[in-house]
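Below: a set of structures, written as C-alpha cells.
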Structure I
Amino acid sequence: MRFVKFAIAAFVLAAVGILVACGGGDDSGAESPSATQDGTPADELTGSVTIYSGRGEELVGPVIEMFEQATGIDVQVRYGETAEMAATILEEGENSPADVYFGQDAGALGALAEEGRLSELPDELLDRVPAPYRSPDGVWVGISGRARVVAYNTDAIDPETDLPNSILDFTDRQWDGRIGWPPTNGSFQSFVTALREIEGEDGARAWLEGIQANNATDYDNNTSALEAVARGEVDVAFINHYYLFRFLEEVGESYGARNYYLAGGDPGALVNVAGVGILDTSSNRPAAEAFVDFMLAAEAQTFFANETFEYPLVEGIPTHPDLLPLAEIEPPDIDLSDLDDLDGTLELLFDTGVLP
C-alpha cells in the first residue's frame, strides 16, 4: 500500500523525536450546530467522541473545550504529530477507537483517504468551505488555512530589493549561511511534497540539495526558526505565516522579523489547511459530525482567526486585520489532495541527507 512505508517511517521518527509539528467578529450568520445530518438534535447527542489530533493541545485544546461545553459531548483527545497520528490509525485498523482525525496538513488527510480510512462527509458541511480547501471526494474538509512564507530579519533584509521572486532562487550562492529551515516539521514536509508535484522529483531534489549546499541551519520547528531570524542568527527561514503574529502580539512592532509572501503561483506560496475527517470505523457518527459542524461554525472559525492567527475558511468570517487577506495570496495551482505521498517525501529527505 502507498502509505505503508510512510506509516513505518512515521513511527520510527516519532520514537526518536524528530517529527516536530510544527481574528474578528461574527457577521457571517453562521450558527452553532443544532443537529447532525441524520436529524439528531444537538441537545440529544450522547456518548463520547475520540479525536486523534495532529495539532498541539495549546492550539486546539481551547476550541475542543468550547465544543464540549456547547454540546455536552465528552471528548477524548489523543495528541501527537500529524504523521504519527495518521500512522497510528493505519496500524490500529478496524480496531481504532478514533472517531475523528484532526490533521495539521492536507497531505496526511489525503494519505488516510487514499487508504480508504475516511468516510464521506455530508454536503451541508463540505459546502461551507471553498472547493480548493476540501477533499474532491468529500472525505475531509479544511478547518483553517496556513500560508507558507519567507520570514526575514528586518535589520539584514530589505524585502523590496533583497528577496527573490521564487523560493527556487534561494539556491543561489548569495544565500550561503543565511537560511534556516525545519526539515522535521510536518508543514515543511508537505511543502516538499507540493514541490515534488510542481517541479517533479528531479526539481525537488535539486532544490533540497541547493539549500543544503548553502549550509542551511536546521531548526526543530517553525518557532525556533523564526526566533533565529529575529535575533539575526540567520537572515531568512521557510515557515508558516502565523508564528510571527504570536510574537508581534507578545513583543510588539520592535520584533526583528516579518513575513514575505511569494507571488505568481510560486511553490513557496503554498496555502495548506488544517482539516478533519471522520473515520470509517467511527462508533459515534452523530457526535463526530457535530464536531465537524462546530469547527465550521462561527465561534470556532473566529477562534482560529483571532487566537491562532490562521485563515478562517468559512465565508463571512473576518480574517485577522494584521494578516494579508487570503484572496490576495497567489498560491500554486495544486490539488491539496495530491499531497498524500508523504512516504515519497520522507524517502527523498532521507536520500538527500536532509533528514539524518
Structure II
Amino acid sequence: MSGVFRARGEALRASLEAGGLDGYLVADELSILYFTGFLGGARLLVPGAGKGESRLYVYGVNYESAARTAKDCRVERVERGDGADRAVATQLKLGFKRVGFDSMPASAYLGLRGALRGVRLEAQGGLVWGLRRVKDEVELGAVRRAAELTSVGMKTGLEALKPGLREYELAAEVEYAMRRRGSEGAAFDTIVASGAGSAFPHGGCTERRIQRGDLVMIDVGARSQHYRADMTRTAVAGRPTARQEEIHGIVREAHQRALQALRAGVEAREADAAARNLIEERGYGRHFVHGLGHGVGLEVHEPPTLSRWSRETLEAGNVVTAEPGIYVVDFGGVRIEDTVLVLEDGRERLTEAPYALEV
C-alpha cells in the first residue's frame, strides 16, 4: 500500500518540475489523505526532486495516529493555532523559491506570505486535481465498495417505501442498512423528498409523512475507506398518474442516453447535452435546472463537472454521476442517478437498483 502513496507523491513532484516549482504545500485535509493515507493532517509540504522527504505537520491530538498510519512522509508534531504554518515557513526558508499550494484560508496565506520574504507562493490547485480526478486501482476498489453499499441502501429504501412513513424514518432505514453492511457513514445528508417537496433538487429530509400517490425522491450515498458513491431513484408510493409516468419515462430515457455518451475523450458538455437535448425536445427543458453530473471520490462533488458550461474532457479513470432530472414546482420532481466509471471505450455503472416508478 505504501507504494501507492509513493507513486502519487512522485507524480506530484513530476508536475512541480514541469511547472518550475520547487515545492508544494497541501492544506486541504482530504488531499493530505490522498498523498499520505492519513486523515487529520494540518499541512503537508512536498519538496521538489532532490530536496528531501515530504513533511506532514499534525497537532498533538493526532500525532501518535499519524506516526503509525501516514505513508511516504516524515511526521512532525506542531502546536495548535498557527503552529503548522510557522513550521512550514521555517522549512521553506531553507532554499525554496517558488512553492505552489492547493487552497487555504486567506488569513493563513497572508501570514505565510508575510513570513516568507523571497519565497513566492502560487495558487496551483489544478496540480492536485489533475491527479485526484483520475482514480487509481486502490481508489477504484474503495469507490466500488461504496457503490455496493449505496446500492444496498437504495434497495432497502425502495422496499421500505410506503404511505404514512415520515421522510426521516425512511432515511434512517436506508442509512442503517448501509451501516450494518460496513459503510463508514453517509457520503452526504440523505435526501428523502416527497410530494411537492421532490421538486426541489436538494430537498433534504423532513418530518413530513409520505402520502399515497406521492413522488418520492431518494438520494443516498455510502462511504468506504473515505471514498464515496452517489445514487438517486424516484418512485411513487402507490399507483402513479399518467403525468408522473410521462416525466419518469423522459428522465429514464435521458439517463440512458447520458450513460451511452460517457467514455474517454468525450467533452463533458457533450454528455450533458445527450440528456438535456432529449428533455428539451419533450418540453421540459426549463425544468432541468442543474448539470448532468459531477466527479465523485474522496468528496461527493469534485472534478470533472458535467454541465453545459464545462470545458473539461472525460478521461479513463474518472468516476462521475449521471443524474438528469425534471422538477415541476407544486407538482413534484424526478431524478435518476448512478455513479459511473469512465472507460477508454465506454463506461461501467457502479451503482445498481431498480428504476421502476411503482414499488
Practice task
Supply the structure label, taken from I, II, corresponding to mean count of other Cβ atoms within 10 Å over residues 110-117 with the calculated value 21.6.
Solution key: I
Completion exercise
One of I, II was used to calculate FRET efficiency 1/(1 + (r/R0)^6) of positions 126 and 166 (r between Cβ atoms, R0 = 41 Å, to 0.05), yielding 0.80; that structure is I
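Comparing structures I, II by mean projected area of the Cα convex hull in nm², for residues 46-221 alone, which one has the largest value? All intermediate terms of the calculation are to be shown ahead of the outcome.
Values: I: 12.9; II: 14.0.
The structure with the largest value is II.
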Handout entry: Highest-scoring label, criterion being mean projected area of the Cα convex hull in nm², among I, II
Key = II
Fill in the blank from the handout: Calculated from one of I, II, distance in nm of label points 7 Å out along Cα→Cβ at positions 262 and 286 reads 4.9, and the structure in question is I
Fill in the blank from the handout: With distance in nm of label points 7 Å out along Cα→Cβ at positions 150 and 190 computed for every candidate in I, II, 2.2 is reproduced by structure I
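We did not get these values from a lab; they are worked out from the coordinates using the rules stated. Bear in mind that the values here come from a model prediction, so they are computed numbers and not experimental data. Cβ atoms are built from the backbone, for glycine too; each structure is taken alone.
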